[in-house]
Each structure stands twice: as structure tokens, then as C-alpha cells.
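> Pasting the structures here.
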Structure I
């Protein structure tokens, strides 16, 4: 079944809100479709692509779609799969550490 453009996982709004509360900029990419990750996150001068999955669903329901898998394979940089608010918090903290290291 093809992914409908603009459909988001039920936990996406809360994950985005959490990232923003931590000071990240977040823009939705959901309307692009064709396997493009759900959001672009910026924190500490670092950009990060996130594919958001609902971690409360069974693992089989969290798998990448065919289009998502293809996009991940072609993309020349890592794409984070975020399944919960706690994962989002950890990732923002990691981005902050990358920012500190890059300033040297």
C-alpha cells in the first residue's frame, strides 16, 4: 500500500513539540512524499533528517515503507529513525555534542 502524502504517525506532533521545546528548529517534510523523511531538524548548527515511527506499534508496523527504504538507500547521509520522545531528546543532546566538538 502506497503512503499517502501528508500522513504522519500519531506520535509525530509530540516528538516535534519536544524537539522544539529543547530549542531545535523543525520543519515537516511530509508533503514531499516518495519516501522523504518526515522532518528536518536543526540544532546547534547541525541538520538532521528524522523518519518518525510510532514506537508503540508492533515492530512489523514500524518498518520502513518501500519508498522510505529506497530513499534511505539513495541518501548520502544518515537518516535517524525516531520512535519516541525519549529518542528525540537523546538525539537532540547528541546534536548538541556534535556542535560543541565542531567548534573545537
Structure II
């Protein structure tokens, strides 16, 4: 429901009525997200994304669902090759993700 004179924030919003402090390693602006360049099958621990990201071992990634349902996964990077975009994870994904 929108009231006259207001705006809709959509579904991507961080709101704070007080102090909001975010901490962590400063990252390159092109490294906050990437699209899958290949399909990721259930049980796989490798996939391809954009090249030249500053992802490193230990980084935590979230892979969103391909379709409806709760197929969002939180995974950890074991290795990232910035020359070809290959990501290797510490474990296997549980769900199929369309690339």
C-alpha cells in the first residue's frame, strides 16, 4: 500500500531509524555481484562467473534461486581464477542453478 506523496522502495532495501555501520574489507565496485556464466548442477563445486573480480579464498557468496522456491544457497570460495572466472567452492551446491 502506498500513501500519497510516498515512494516504493521495492524489495531491495536496507533501512535504519538510527545508526547503521557496515564493516569489512573494501572491495572493487565490480565485485559485489556477478552472473553465472554456466549452469551449476546439484553436487557441483565449480562454476564460472565474470572475470577480473577481486574474490579470494574464504569469501562468502549467495547464489539465488533459479526458480520459485527456497533454493538460495550460501557457499564459500576455495579458489577463484580471475583470468577465466572459474570459482571453486569448499563444498558442493545442493540445488541446480541456471547460468
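> For distance in nm of label points 7 Å out along Cα→Cβ at positions 51 and 91, which structure out of I, II has the highest calculated value?
That would be structure II.
> Can you say which of I, II returns -11500 when helix-only ellipticity at 222 nm (-39500 (n - 2.57) for each DSSP H run of 4 or more, over all residues; to 500) is computed?
Computing helix-only ellipticity at 222 nm (-39500 (n - 2.57) for each DSSP H run of 4 or more, over all residues; to 500) on every structure in I, II gives -11500 only for I.
> Something else: If log10 I(q)/I(0) by the Debye sum over Cα atoms at q = 0.12, 0.13 Å⁻¹ computes to -0.39, -0.45, which of I, II did it come from?
I
Here, each number is a calculation from the coordinates, and none is a lab measurement. What you see is a predicted model, and the numbers here were worked out from it, not measured in a lab. Cβ atoms are built from the backbone, for glycine too; each structure is taken alone.
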